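Pasting the structures in now, so scroll down.
Read-outs: derived from the displayed coordinates by stated rules, not from any lab. If you're wondering where the values come from, they're calculated on a predicted model, not measured in any experiment. Cβ atoms are built from the backbone, for glycine too; each structure is taken alone.
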Structure I
Amino acid sequence: MPLASKTTHAFYTNSEFIMIEGLFYSYKKLEVFRSFSLQANSSTIILRGPSGCGKTTLLKILSGNIIPDKIASMPSAKNSCLVLQEDSLFPWLTGTENICVMTRFKPNQFINHPMYKLIASFVDRKACQMSYGQRRLVELFRAIIFRPRFLYLDEPFNFLDEKRMNLVLPYLQGEFMDGINLIMTNHHRDDLELIKSANVFHFDGEFPVSKLERLS
């Protein structure tokens, strides 16, 4: 369940596109965000930058998993879903069971989804018997069929080879993302043009972060 912000002055908006204003957050003695703002004109945002630059921290704040020190405006954490780089499947459950437990869907509610064909050959194995790439596909499938209002994907192409990545990409745009705001982090420079309508923002690795360079 998303955490509520501890600030008493935050105004959370459900605007069509992602907008963040007046974000402050420090971790221990490091000031990560200072009066940070971001405004998009696309429902899909790609965040790029070196490791440790604040990309994942921003996703955790937006999804309610980290409480900001202060925030003026950001999307509501309600009806959001965060998929981190780390494997989050229960290893003793099958892929199908992992999907059902987290979404509360029954198999007959998702086996006809077009993306199901990407996982059908291994989804009934226990997660501990799958490869990293297979588990990643199950996690992405689970998040996409859940259809949250805000979907946050941290390095979603980790453990996926180029072929599998290209198979997943169609499900992260078009009709499959209708009504969903998607923010994803991605370190693959060549992937910037793969989602044509996305706004791409770049972290330069310097702290504190106040604004991001927009690449497209």
Structure II
Amino acid sequence: MAVHPLFLKIAGGESEVLDFKKTISSASKIAKTLSAFANHKGGTLLIGVNDNKTISGVRSEDERYMLDLAAQFYVKPEITLEIIEWEFGDKSVLEAKIPEGKDKPYYAKDEEGNWWVHIRVKDQSLLASKIVVDVLKRNSGKGTNIIRFTDHEKDVLKFMEKQQKVNLKEICKLLNISRWRAQKMLVSLISAGVVRSHTTEKTEFYTLS
């Protein structure tokens, strides 16, 4: 007997392109996940699925309303979702497919009305740093795309080759430059594909690509 494709997705667990939600408690909270997928390479949200991969089911009309509300009014630019409803006995699961955004960065509005950029890192949606936001802007054509390869860039690349990974504070100290100048330089190097940014819940560091 063939296994339902949704069960295969669930069995694989959460990832950078898949997220489980038992239910949607607020439009602002789910907007964070939607925007993170749009800022990444797209993804799928399964509503009515627990973290332990079991199906709890949802009231599909309520959840559908919250998804549409989040996508249209709590994410900017607005994103278009593809929503599929699956029935398993007396339980419903909603599969919301979020495409990769063509107009990055995408912002999500929080409960206080503030707009933030989030990115998808492994199975988490994390707040993006200013550097990551600027990289998203530049790669989507919203920022200046000029790369100047000076002695500062050469020194940083040599330092990264030796240290393996560095943070913004270490770069500022190494070059004796301001945080703003270091950020601007990193945006150029990351956009050029020379340096890679790594975001965690507590910090951000950089390595050679």
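Determine which structure produced the value 37, 22, 19 for Cα extents along the principal axes in Å, for residues 19-98 alone, calculated from the coordinates; the candidates are I, II.
Computing Cα extents along the principal axes in Å, for residues 19-98 alone on every structure in I, II gives 37, 22, 19 only for II.
A value of 16.4 was computed for mean count of other Cβ atoms within 10 Å over residues 35-42; which of I, II is the source structure?
Clearly, the read-out refers to I.
One of I, II was used to compute helix-only ellipticity at 222 nm (-39500 (n - 2.57) for each DSSP H run of 4 or more, over all residues; to 500), and the result was -11500. Which label is that?
It must be structure II, since only it matches.
I, II: which one has log10 I(q)/I(0) by the Debye sum over Cα atoms at q = 0.09, 0.15, 0.18 Å⁻¹, as calculated, at -0.36, -0.98, -1.33?
The read-out was computed on structure I.
Could you figure out which one of I, II the value 30 for relative contact order in percent (Cα under 8 Å, 6 or more apart) was computed from?
Checking each candidate, the match is I.
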